[in-house]
Structure I
């Protein structure tokens, strides 16, 4: 396995762990403090924007510059 692939996998795993930890802390704080649920709305909005950006990128055929390359 190439080094850049290994680093990319490691970064993705660490980012997933950080996001999971952050969201779990928000949910646990919401149980302790009733108005902490308001903090989940910006988190949900950021998640929705990231989802839309990824969905737009994956579904757009014009951005696939490397599909026609011969290896």
Structure II
């Protein structure tokens, strides 16, 4: 991965950090897309042991790894 791609990925991770942390803590209601601020909220789905967060407006999809102890 080149440096520009790594910088872009780091920026996206930073923007989505609060959403990812909320989902990790079990808070899935009332989340707003940090990129487009869509007021309709984010969609949270469990798929094959993974949690997928998606925005129905801008179509961004983020996979959240749930922390386990």
Structure III
């Protein structure tokens, strides 16, 4: 999924994921706590939404971008 310019600033230390919303657009979801981000992401997947896990924003890049590894840790 291509990342368009966002109209907000990413918060350092927060977890992010996108939910596809129609053709070529997405809603970005932010959760401060890792557990809350994982549970929310799982709920969207269970509801059959097309999601993309972005990971934790460090201020310059996303880390923990592999959802399976994040859940296992």
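Where a number appears in this text, it was derived from the coordinates with a stated rule and is not lab data. Given the structure is predicted, the values throughout are model-derived calculations rather than measurements.
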Which structure, out of I, II, III, was helix-only ellipticity at 222 nm (-39500 (n - 2.57) for each DSSP H run of 4 or more, over all residues; to 500) derived from, given a value of -7500? III
Parent structure of the calculated result 0.94, given that Rg/Rh (Cα atoms, Kirkwood Rh) is the read-out and I, II, III the choices: III
